[in-house]
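Listed next: structures, encoded as structure tokens.
Nothing in this text is a laboratory measurement; each read-out follows from the coordinates by a stated rule. Just so we're clear, the structure is a prediction, and the values are computed from it rather than from any experiment. Cβ atoms are built from the backbone, for glycine too; each structure is taken alone.
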Structure I
Amino acid sequence: MARHTGPKAKLVRKFGENIFGNPKFDKVLSNKPYGPGQHGAGRKRVSDYGTQLKEKQKLKIMYGLFERQFRNLFKKADRMRGITGENLLQLLERRLDNTVYRLGFANSRAQARQLVSHRHFTVNGKSVNIPSYTLKPGDIVAVKQQSKKMDVFHNALRIRKSNPYEWIEVEKANLSGTFVKIPERSEIPVNVNEQLIVELYSK
């Protein structure tokens, strides 16, 4: 399955939560708190496989990954020490585009991915345009000097009034932030059962 390019509001209603992180979808959920389509408000029986698949699709779409990217990331998580599901979430959180979003420099991961691709950010002073770049504790992410006057960053920071994440530090005045540590599972605000994804890929 390729990256979704259709109506995002339908996906938000399908999963029953604002998986894209864009504030505009909060209103969609409040106005239509049920699934899309003619039978969206009805109850549907879902198999175990269907439940597992839905969790995988939700997480993959949430972070904006292609199927091959997601599968390769899962394989990497499976090779690491520790719990595979937690490793997967930590690898997703360590992506540069996700960290740009978490820092408040973008209103969504999709916007963050585009800004990274257009070379508006540096990591430890070096230009990086790879959204999937994996950050390490201590890495400093900053908006390039020539990009600091762009309204997109200041508008995003006005919406994000505080930093609710314990594993990053934000310096709004300098438009920079530090990836302090790899977050624990309890710190990652993602409403997903990662164990179901592990079970799906283990079949």
Structure II
Amino acid sequence: MECARGVPVAFPSVANETNVPALTTWTIHGERLVDDSRRLKLSIASVELPDGVTFEQYVLRMPKAAMTVVVDNDRVLMIWRHRFILDQWVWELPGGYVDPNEDPLLTAAREVEEETGWRPLAVKPFGSFQPITGTADFENLLFLAEGAEDTGKPADINETARVEWIPLVEIPERIERGEIPGAAAQIALFKLLTQRRS
């Protein structure tokens, strides 16, 4: 295949993804740190494109996050909270940042209990994704828990205004209405719904 300039462009097969030609690789000439906090490293990278154009781009590096889909029969455990950046009330799955040297599975279980008052049962990995690959390194780890037990403890008032078991059948409509705008929640919930349909 050829691009508009007549230069051959190779599209590697899935089995050959590591053999991407240098022609399509961006060159990073350096990266300077702008800010470094516990939850974020912000830097500016000096980038050169394959055609020689150079520019600077902000790069975010954030700790891993863990989020859990807790299901009980045909219901999913969700929290209702206000997100000030969006200035919007939203439904989310419980989750949070993975502490240094902490097992992400333990993070996932701990966050569920703290944010909902429910202790998840049979927690297992459910995949991972990167939400903003062009700008950030922010791996999101997903977990699935089949069932939970009520601890009798209240949910963290700083994280959660309301906790509910929402019927899975309502999830697509709630996403369509903008009640579940978060990428992690949407990815995890659609994955769960797809698996259950198959």
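If you line up I, II by Rg/Rh (Cα atoms, Kirkwood Rh), the top spot, with the largest value, goes to II.
Here the criterion is distance in nm of label points 7 Å out along Cα→Cβ at positions 104 and 184, and among I, II the highest value is seen for I. Which one of I, II has mean count of other Cβ atoms within 10 Å over residues 80-87, as calculated from the coordinates, equal to 15.4? Working through the options, I get structure I.
Taking helix-only ellipticity at 222 nm (-39500 (n - 2.57) for each DSSP H run of 4 or more, over all residues; to 500) from the coordinates of each of I, II, which one would give -5000? So the calculation was done on II.
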